[in-house]
Structures are given as structure tokens and as C-alpha cells.
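Derivation of every value follows stated rules applied to the coordinates shown; laboratory data play no part. Only a predicted model underlies this, so the values are computations on that prediction, with no experimental measurement involved.
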Structure P
Amino acid sequence: MSDQKLMISPKTRVGELLDAYPALEQVLLEISPVFAKLKNPVLRRTVAKIATLQQAAVIGNMPVEDLVNRLRSSVGQDQLSGIGDQHDYLSASLPVWYHPEAVLHHFDASVMINRGDNPMNEVLSHASRLTGDQIFELVTPFVPAPIIGILSDKGFQVWSRQSAGQVSTYIYKSKEKIQ
């Protein structure tokens, strides 16, 4: 087994990072108050295991390069450059599949998230029940990057927009089969 610790990159999962470098929890808390949710054991066991640092940067509303390099610096790793910008989860332009009248399901996960619960199973359950041209609206206090990643991987079309301190994410089941 190698003595070398985990090399930190945008693809590093938050859970892996904190397992390898427990002291980085405090660094994350200093970077953004939104990361305080990692203290919740439920979120630590669930979201932290799937969320990458790239997705965490979106949640923390910061460039991924800044987040990764701050963490790397804290553990003595060299800085990375040219990491590239974070995924554009928020978009001003409407996707072709979005029609307001097709939004038939709505779930405000803000209360759940703010009390430290993970809405992932409920969101995936709602999304799996979409039929035809139905759209599911998920409301959260920040961009739900890990959920968006999972839904996109499953073949759903996902679009988010931010207004009045909340993020509305619209989920559409594409015509192709989703597993």
C-alpha cells in the first residue's frame, strides 16, 4: 500500500477528501458557510460520498480552481493551473423542451436541506415518475450540483435558473429510455 495521500483535483469526491485529510473540513468551513452542512452525519454519509469538488465549487459559488488550489495548498500539494471553469449549471436561455405549462410536479427541498436532510431519494423518485412531456421543478437554496449530475447521467434533461435567493431546477425525462 502506498504512503502517498490522495492527490486533490476537481474530480475528487468530498468524502474521499475528508477521509484522507480530516483537517480539511475546517478549511472548507472557512472557505464558505454553505459547507457547514458537511457536519451533518446524514449529508456526510450521502452527498459527500458522491459530490465532487467541482460540484462543491458550484454549491459554494466559487471557481473550482480556487477551491481545489486552496485545499491543495493546505496539505502541501502544488497548485494546479488551467483547471478550466466549472460546469455551467445555471443558464439564462430556455431549453427547447421547457414549457411552463408542462411543469406538473413541484418539490421545494429547501426546508429539508436546511434541517440537514438529504432530498436525493425523494428527487430521484419524483423524476422517475415523469411521463410524456411532464417537467418536475425542484427548488433548493443553492445549485444542487450532485443531484444534477446523477440525473444527467441517467439521461434526464436538466436546466436550472436562480432568482430571489433560490434555485429552480427543471427536470425532463427525455424520449430515450432511462435506466
Structure Q
Amino acid sequence: MSNEYDAKLDGRDFRVEVRHLDEGGLLVVKVGTETFTLKASLKEDGTWTVNDTRSDHALKLLRRSGKRVVVEVDGQQKEVEWERVRKEETDRKTGPSSKTGKRVSGGVYPPMPGKVTEVRVTVGDKVEPGQTVCILEAMKMFNELKAPNSGTVKQINVKPGSSVALGDLLILIE
């Protein structure tokens, strides 16, 4: 099941993609061509505080009926119509890459555009699943990119200072 949605707000249609960035509830939300890093926290009164790395926003769910939701964001009511985009799970695993158009097994890809600040492996290194292989700075945050599987580092396509786009193959592990 994908985490992509077709949404309608104020008469405009949007494609929205939501991905969990870490265990702490950090989300990467792509709306059209814009990407946001958000942290949502549920308060005791049932309302939410959503931080967009600049400020906190108060969010309250007022009504939900089928695919329509009425929310209050910072005191303003908005009606959102949404529907999950149905995709095969394999589509997500073979998403875009800068060179081939397909993701490859054992590839390390950035979760968002940013700049590589550190590469912690070299070609020929043996790695274990979950081992940090490089650090990506994006939106004033440092993200540890980890090996998806055990194996040997076969290819490194970046160096510290490299700017990367969503979907670029950074490191290949076989």
C-alpha cells in the first residue's frame, strides 16, 4: 500500500506523498513539487501540534465523513477531500533513480534532496544492515543513511559536498 494521496483543497488538486523519516514521528511530506519536514505531536486534549521546522501550528480534526475531512489549522477551517493512491508495493521499491529510472536492490537513496556531508565507507568495505554509510544534510538536519542489507560496497556515487536529489543512487551494496 502506498503513502500517496490525491487531495483537493480550496478547489485545487494536489498529489501528496507522506513518508516516516524516523522512529520519533518525523515526516517528510511532498505536496506537488514542494517537500516539507514535519513533526506532529498529539496533545492530551485530542488536538495536534505540527512543527514545520520554523513554527508550531495548531491542528484540530473537526469532522470526518468518508473521504472528506474538516480541520482547523491555526484557527482557520479547511475542508480536505482525499483518497489514497492505489499502487503495487513493487512500484515503490522500483522508484526513480538518476541513471536508470529504476531503484536497484542494495542501493542507498536519499529520503529528500540535500547535501552529503560525510561518506563513512569506501569501495570494498563489508557492511551490515542498518550500518550508517553516509550523512545527508537536508533542511538544517543531519540524516544518517543506512545500509539496506549486508554486503560489500561496490559503488560510491557521491563525496562530501555533493548535492543530491530525491531518487539518486548514492551507494550500491551487493
Structure R
Amino acid sequence: MARRRTSGLSLVEASLIVCIVGVVLAVFIPTFVRELRTSKTNEAVEQLASLRRSAAAYFAARVPGEGGTELGRCLPPTAGPTPREPSPEPSELDFHDADTPGYATWRALGFRPRTPLRYAYTFEPAASGCGLRSPEGTYLLTLRAEGDLDGDGERSLFEVRMRADDTGPLVEQGILYIRDRAE
């Protein structure tokens, strides 16, 4: 009597496929989650770098003063945090809109992030105006990004400090400070 072959998988074959899929997922899911978190923190690093360049250019620019004099080494007033509260979900915000907190400073600096934001940005000079310099051992400007990436109320913090001596440009003091990168 001829044996009839049925199509389909045996229990052993199905178990083997489930094991292989499980191993593949166990290897790739942690990597995927880590890359997703890294991409969220890259926003803060990239936007702070852009803000740092904008602040340095603003500081180096010469502006007309009274009586035909030229003023330099200027910083606009404090702005931010913008938006007021960071959101775990990316949100759109026009930094140059008159309803945005600190819009005049953001506009003066030319800082206008184009991507949906997860972080709130702060521009905090120790003094605003022209003819500025950093007193010995201090910094002149703090740039900050704060975000609540997972909505638990705990925030990641990224901070850059900048200084300027009597004649030099505005430069970073130290390194990028990071607290709770991914909370």
C-alpha cells in the first residue's frame, strides 16, 4: 500500500522554525531599541551644535552703535525653554513666531529647528548686550536641551557652556555635559 504524503510541517520542523525566529528576535530587538533611543538623543546634540554656531556668529558680528561706532561681542537676552515643556512625542514649533517664548532672541540668532522636536531649548547668557567677556574662571553663555523621552517626568539634559576672553571669539568651555541621556 502506498503511503500518502501530506503537505505541512511536522511538530519538530515547526518547533525548529519558532526557535530560530526567537533567536533572531532576541539578537535584533535590543539593537533596534538602542538605535531608536540614540536617534532621539541625536536631535539634542545636533540642535545644540547649530545653536552654538549661531551664538558664536552673533557674538563675532559687528553692529552699528550710536555716533557711527561699531559694537561687537554682543549677545541677545535669555530665551527659553522653548517649547515651555518638552514632549515625548515630537512636536512642531516655529521659533520665529511672535507667540513663541523668546522669539526675538531665536530670530536674532537665526535659530529655527526644522524637525519635529522632543526637547526644550534654552539660550542663557550670563549678561546680554555688547562688549561682553567672561570673568576669569566663569562662562558667558549656557545652551541647554531638556527632554522627557519616555513621558515619565524624568528629563534628559544636554548642556554646552561657552566663554570669551577680552579679545577672543565665543568658544566652548569644556565638553558637552549630558545627564540621563536616555533617562
Identify the structure, out of P, Q, R, from whose coordinates helix-only ellipticity at 222 nm (-39500 (n - 2.57) for each DSSP H run of 4 or more, over all residues; to 500) was calculated to give -11000. R
Out of P, Q, R, choose the structure whose coordinates give Kirkwood radius over Cα pairs in Å, for residues 49-136 alone equal to 17.6 when calculated. Q
Of the structures labelled P, Q, R, one was used to calculate Kirkwood radius over Cα pairs in Å, giving 19.5. Name it. R
